[in-house]
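Read-outs: derived from the displayed coordinates by stated rules, not from any lab. The structure displayed is predicted, hence computed values, not measured ones. Cβ atoms are built from the backbone, for glycine too; each structure is taken alone.
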Structure I
Amino acid sequence: MFGISLVSLILRFLIGGLAVAAASVLAKKVGGKIGGIIATMPAVYLAAVIALAIDHRGQTLVNMSIHLSSGAILGIVACIVTVFVTAYYIKNKGFQRGTVFAVLFWLVLSCAFFGIKHLM
């Protein structure tokens, strides 16, 4: 399936799901800021790296890891910019509009970063 083994897919699902669940529980018990910190932990990245190690070996693993890491850096930058812009937008326009804006803004910004990365 798309060059990803079933074990890798399940691993990504479990680690990502556990991170989201932990962030939700901590936000409720301790506060939103702690939940937000947990929500930003690179659980999906960690799962992707482990899955690469399961699916690939040797130089292919190294090359795939480099590509994954460079994409992750762009993704993190897109998320940071999106968080700042969305926080401002939600404060001024409300939660529902802000949520829709956040998804659309992230999508456009991520596509722009992807285009820039592949043009260089």
Structure II
Amino acid sequence: MDMNTLILKVHAIIALLSVVIYLIRGVWMLTNNPAVTGKAALASASLSMLILLGTGLWLAFVTTAHGVDNFVIIKAVGLIVYVVLGVIALKPGLSKAAAVILWLAGAATFAYTFLYAKNLAPAIL
């Protein structure tokens, strides 16, 4: 297995792990579980996002002969929106209704970005 294939597999696994962590933290937010803002939850979410971004950048810039194109831009914007919505939604002090709307919007953003990467959703940018 070459390095790029390995990085692609790591990227896919981390993307799955990231969304699982996001969904678990969202359920904790809905049930008022204090673990949602615990050190372990925050560290695992941050680490998964960092690895996801790093492997995504590797795939975008090292394996692409064309440089940055619409595919890379849409995936990068999707990741940024997903992270920002998650940070805001899972922060304490936000009303439950606003937190749920933002959390669902973050999940929808992740789903769109994933489907776009699999060529199952059209470009919206």
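Brief remarks on what is shown
- Among I, II, structure where Cα extents along the principal axes in Å as derived comes to 50, 40, 22: I
- Parent structure of the calculated result 19, given that relative contact order in percent (Cα under 8 Å, 6 or more apart) is the read-out and I, II the choices: I
- Origin of the derived value -30500 (helix-only ellipticity at 222 nm (-39500 (n - 2.57) for each DSSP H run of 4 or more, over all residues; to 500); candidates I, II): I
- Rg/Rh (Cα atoms, Kirkwood Rh), for residues 29-76 alone - highest-scoring structure of I, II: II
- With distance in nm of label points 7 Å out along Cα→Cβ at positions 61 and 93 derived as 3.4, matching label from I, II: II
- Among I, II, structure where mean count of other Cβ atoms within 10 Å over residues 21-28 as derived comes to 14.5: I
- Looking at distance in nm of label points 7 Å out along Cα→Cβ at positions 53 and 101 over structures I, II, structure I comes out largest.
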